[in-house]
Structure I
Amino acid sequence: MGKFIIRQTETGIKFDLKNDAGDVIATSQVYKSLSACKRGAESVQKNALAEIEDQTVENFAVLTHPKYEVYKDAKGDYRFRLKAPNGQIVAISGAFKEVGSCMEQVAAVRAGAPDAQIEAPEKIVPLKKAEVE
């Protein structure tokens with residue numbers, strides 16, 4: 001079982017999904033509020049068992065949302081993004097040199113996210129404009 005760790009960044013609030021070993025297996029976009037970030041983590045929990053659309057193969061089948069999209073980025077690395085039923089990206093991966101490693105990470109998210117606890121600070125201190133710049 002994994003954990004969603006919500007934290008403040010220089011530009012807002014985001015979560016990292018960590019496995020039992022403490023490794024980050026997926027991360028979120030930057031949110032403007034703690035409640036929106038929690039909803040993003042809840043969406044990953046709810047949609048973690050989605051099917052995989054492997055965009056690295058020729059003539060891949062286009063799936064409906066929710067889904068994982070496994071793709072090759074501009075640098076030639078493999079990544080995934082998890083899209084919610086509305087098509088919004090709710091989690092992304094880091095870069096992998098091999099598509100198999102990317103697929104293993106999808107499997108880790110599918111295994112760990114549904115029952116992962118969400119750990120969030122009780123309060124997020126708004127950043128002052130000077131702290132962001």
Structure II
Amino acid sequence: MEKQNSNKEEETSPENDADFLANYKNILKAYIEQKVELAKLTVVEKIAVLGGIFFSSFLIVFFALLFFMFLSAMAGLLLGVWLNSMIIGFAMVAAFYLLITIILIVCRKSIEKPVVNLLIKLIFNDTK
């Protein structure tokens with residue numbers, strides 16, 4: 001019986017408590033360091049994905065703008081030949097773009113919301 005009492009005393013001795021706390025502190029410190037590292041890697045991954053999306057989108061928009069620029073010049077020249085006035089032909093193309101601009105300004109809120117939602121979805125959802 002005395003042997004059992006001495007074992008209980010050893011288990012709850014201050015030395016064991018200090019060892020337990022030191023070990024727990026080291027485990028907690030390692031856990032926090034791993035969580036911070038995971039957060040850094042997650043941020044880097046999301047930045048890389050968004051960077052790739054923005055770069056590919058930039059290239060698509062750039063070449064689409066070139067296409068529409070040449071298409072607009074062609075339409076202006078064609079309308080100018082048909083109407084026997086280059087000024088009127090290019091003015092009609094400019095008026096078309098002015099109309100598109102006004103429509104986009106009026107509908108701006110309905111265009112912004114889906115874009116913002118897409119960006120939020122890309123940032124906060126898993127990319128796997």
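Please treat every number below as a calculation from the coordinates, not as lab data. What you see is a predicted model, and the numbers here were worked out from it, not measured in a lab. Cβ atoms are built from the backbone, for glycine too; each structure is taken alone.
Starting from the value 18: which structure in I, II was relative contact order in percent (Cα under 8 Å, 6 or more apart) calculated from?
Comparing all candidates, it corresponds to II.
Give the label, chosen from I, II, of the structure having the highest value of distance in nm of label points 7 Å out along Cα→Cβ at positions 64 and 88. Present the calculation step by step, with values, prior to reporting the outcome.
On the way: I: 2.0; II: 3.3.
Greatest value across I, II: structure II.
A value of 1.54 was computed for Rg/Rh (Cα atoms, Kirkwood Rh); which of I, II is the source structure? Working shown, then result.
On the way: I: 0.99; II: 1.54.
The structure behind it is II.
If helix-only ellipticity at 222 nm (-39500 (n - 2.57) for each DSSP H run of 4 or more, over all residues; to 500) computes to -33000, which of I, II did it come from? Can you show the working numbers first?
Details: I: -7000; II: -33000.
The read-out comes from structure II.
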